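Laboratory data are not the source of any read-out in this text; all were calculated from the coordinates shown. Please read these numbers as outputs of a predicted model, since none were measured by experiment. Cβ atoms are built from the backbone, for glycine too; each structure is taken alone.
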Structure P
Amino acid sequence: MALAFTVLINGRQQAVDVDGDTPLLWVLRDVLGMTGTKFGCGIAQCGACTVQVDGVATRSCITTIDSLGKSAVTTIEAIGQTPAGQKIQQAWLEREVVQCGYCQSGQIMSASALLASNPKPTDADIDDAMAGNICRCGTYVRIRDAIKHAAASPAKPGARG
């Protein structure tokens, strides 16, 4: 039975008419047309579907729409509007992280959640935060370098919290 849900996504209230057990991933992609969040494995093992729920990196493929309540969801489409997201995206470009690019939205969402909660992460912190994100191209060294570069970079004006 489909029900109306109102979800806060990227700072905007979005009304969707879906079953409560519908994964957030499919609401984003199929209902709202926000295709930046990718489908990878469907069992929360690869990280391609990572979004942030109240600032925490979250696998959208196993997060049901009815579990969100009043939580704020941030997707790759809006992460550049946050200070940490802006720094991570810039570092990704400067350090030429992307190879095929498929996993990168999930990687950026996890990395920016890390940087927002821990502005000076150690290698162990980076390993812990990024452990659930798989890159089939093996750009892990560039990902780590970009996170360290972003952590050392000053915030740019214009990004909001």
Structure Q
Amino acid sequence: MSAHAIYDHAPIGSTIAWSDGTPRPPERFTKKLAAWQTSNGRGRLIRKQPGKSMGNLSLSSSFTLHKADFGAGGVVAIRVHRTFSLDSSLRFSVVERPAIGSVRVFDRAGEDAELIHLAPHRPAAEEWLSRHGYPRAVREEVTADEVGAAVIEGRAA
């Protein structure tokens, strides 16, 4: 799939893989492996940003994936995100879609909202929010229409 297809059809909360099509180098080649991992990986789709124009500057639409969290003792110190422009030459695929009935928790309402948690059901989302304290958080249930539409269109991985 192209970056356009992910932007247009993958629901927020999906796990997305990206690749440049090259084979993974052996573990012993640490520098080659690190370079390969830049162009090959996976993450959870947390945000879609429409294109913007500011004077002479024009920014392409893009989407952001959450790759990993690093920390200790239940405290996240670093979050790793990767943003892809729709003109990316990488190939993408939907590895997993959010389950119907699961609840997405966004940091705020509106177009700039970012997924901060994907809970299996509403009580789990409420419990997670009670522990993490996002005062402007918005909850949104994943519907069959949303997940099914992408599969019917033949764009499923």
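Once volume of the Cα convex hull per residue in Å³ is calculated for every structure in P, Q, which label goes with the largest value? Intermediate results must be reported in sequence, preceding the final value.
Values: P: 100; Q: 153.
Max of volume of the Cα convex hull per residue in Å³: Q.
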Note: helix-only ellipticity at 222 nm (-39500 (n - 2.57) for each DSSP H run of 4 or more, over all residues; to 500) at -6500, derived from one of structures P, Q, originates from structure Q
If FRET efficiency 1/(1 + (r/R0)^6) of positions 54 and 126 (r between Cβ atoms, R0 = 25 Å, to 0.05) is calculated for P, Q, the one returning 0.70 is structure P
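When Cα Rg over 2.2 N^0.38 Å, for residues 46-93 alone is compared over structures P, Q, which one is greatest? Intermediate values should be presented prior to the final figure.
Details: P: 1.21; Q: 1.53.
Across P, Q, Cα Rg over 2.2 N^0.38 Å, for residues 46-93 alone peaks for Q.
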Note: distance in nm of label points 7 Å out along Cα→Cβ at positions 78 and 110 at 2.3, derived from one of structures P, Q, originates from structure P
Distance in nm of label points 7 Å out along Cα→Cβ at positions 14 and 38 gets 2.7 when computed on, of labels P, Q, structure Q
